[in-house]
Structure I
Amino acid sequence: MAASRTKRAKPVLDPGLIEGELETLRERLKSDGAVQLSKIRPPAVREAALARLPAEGYELGKSWLRRAIAEQVHDALAHGALLTKTALSGSVRGATGPELQRALAALETHGEVRRVLRGGRESFTAATAEVLDTRAQRALLAAVAELAALLKAAGKKKGATLLASDVRDLLGRATALAAAGKRDAAARSMTTGKDGISRLLAALDATREERTGLSFVPHLMQQLIVHMPAAVAHQVLLTAARDELIELRPEGGLARLTEEELALCPPGPGGTRLSWARRIASNPS
């Protein structure tokens, strides 16, 4: 008779060791953006990571565990970067082309990134970039078209020319529109800097529920949008969360929120909405 074989029991990792490995994994995700699932070892650590890290805002792809695509896009576009979708795909790790496209479309819809034309190519930049809004573009087009029409008419009449003051006036209107875009960008930049964080922390204190210590994001946003556009307020929230000043939590059931409340909540992982916020415990109250 063949000797009977007994199955070896799987080794059980110490919970403290698993916690240490998870913390190391969080650091890798912070620095690298994503980690292949097959490289998260041993299996007990992978199982713990898949069970816990998505609840912390990390996203689970087909073969990757990653920082949220939106978060990686914001980081790639920091400090005035202007990147094409192809360049962004090289900076955002663990995302497929369609996933990146959907994330960019959502970020643009919520005003968190800008899509601009430069040299005939579409590129993406942060919400704080100096850009012309639709109204300014129409007004600028009208000014440039008027100047072009005058130049064309003068060219058809031998000896005819334009008054330099008229040209300066039309070009001045165009320059004023560009300057308005710069002022708007400066205002957005101010609200996403220390001033924006200060307003956010004050709003958190004003809306915090005593029992849970959490703030309902729609109530928080109602205080912030008095001082800044909603898209900028969303960026302030996401920036504070990335810097670990606050924690953002997704809504458990979207059906509980009204359409108005959903619109005030920034997008979270997996199509969720981040509807609850609190200060990180180590930060001053």
Structure II
Amino acid sequence: MSGRGFVAIGDVNKCIESVNNNEVFEYWRKHDPNSIAGEIKTLDNWVYDWEAEMRIDLSPRFSVGIAASAPFHRSNESSLSFALMEERDLIPQITAMYYRPEIKLSIPVKLNFYCSLLHGTRFNAFLNAGVGYYPGKISEYNKFVITSPSSGYSWWLSDNWEVNGKFPFGFHGGFGLEYRLIKNLSLVIDFLGKYVRISNLKGRHEHKDSHGTYIEEKGTLYYFTMWQLGIGARYANLEVWEKPRDKGGVLRGEADIKKAVLDLSGFSLRVGVRINLF
């Protein structure tokens, strides 16, 4: 079986959209488009989907199968620069942002159950449902740089984190049609939806800046919104913390804190063949 599908992605894309479309950038794109160059791009949601399965008929109406599905890999690199004229200066301050997110999912394994609704000599309609195991990891590198050409001042900070999903299970279900071409060969088309939200993402985080600060933390990946003083806007971010913070810090004012989610939920439409060995 192979075809096309859509995957939600989750908080990684949600944060990138929040950064790229914060209120300050939206204002200057509208009133002075030349002040902003580039954009921070989200990961592509559309995927190629395939599945290979071994199925056993338990009865004329019910079947069970073990399947391996297509691995999922998404990554990109993008950047944005923002020029803001400072008071009494002839040269603008330049703020640059760089992002490199990546999601890498190994081959998922699924347990499928089938129920035939119409079972004729050539035509069959069926429902299917099951559970899947989705092992994988998420990582991201981002860098924030402020340069003031008039004063020769430059400052940067970077964050690099990588996490793995614990208990990465999900559920799926759908329906399909099967048409027997010859005795042991059938054409199959199916529509499948899946619910896979992985929130217990564990790993490590490295933070560095141009003043020589280095902080490493292990724990859980959290989603939150924060105030970015260098831009003058609030947007969403992801960081690994040993434990959730009760309230926001003085400088960033963290809010809306929750465990981050890798959302592989979505749908796919596939076409393939079924070969009867017996």
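Just so you know, all these numbers are worked out from the coordinates, no wet-lab data involved. Quick caveat, the model's predicted, so the values are computed rather than measured. Cβ atoms are built from the backbone, for glycine too; each structure is taken alone.
The value 84, 39, 25 for Cα extents along the principal axes in Å was derived from one model only; which of I, II is it? Considering all the candidates, the number was obtained from II. Once mean count of other Cβ atoms within 10 Å over residues 16-23 is computed for every structure in I, II, the highest value turns out to be that of II.
If helix-only ellipticity at 222 nm (-39500 (n - 2.57) for each DSSP H run of 4 or more, over all residues; to 500) computes to -16500, which of I, II did it come from?
Structure I accounts for this read-out.
Using Cα extents along the principal axes in Å, for residues 72-135 alone as the calculated read-out, with 83, 23, 16 as its value, let me know the right label among I, II. Write out the running numbers ahead of the final one.
On the way: I: 37, 23, 22; II: 83, 23, 16.
The read-out was computed on structure II.
If you work out relative contact order in percent (Cα under 8 Å, 6 or more apart) for I, II, which one comes out largest?
Checked I, II; max of relative contact order in percent (Cα under 8 Å, 6 or more apart) sits with II.
For which of the structures I, II does the calculation of log10 I(q)/I(0) by the Debye sum over Cα atoms at q = 0.13, 0.20, 0.22, 0.28 Å⁻¹, for residues 24-79 alone return -0.61, -0.87, -0.92, -1.08?
On the way: I: -0.30, -0.68, -0.80, -1.22; II: -0.61, -0.87, -0.92, -1.08.
Derived from the structure labelled II.
Kindly point out which one of I, II the value 1.1 was derived from, the read-out being distance in nm of label points 7 Å out along Cα→Cβ at positions 104 and 168. The structure behind it is II.
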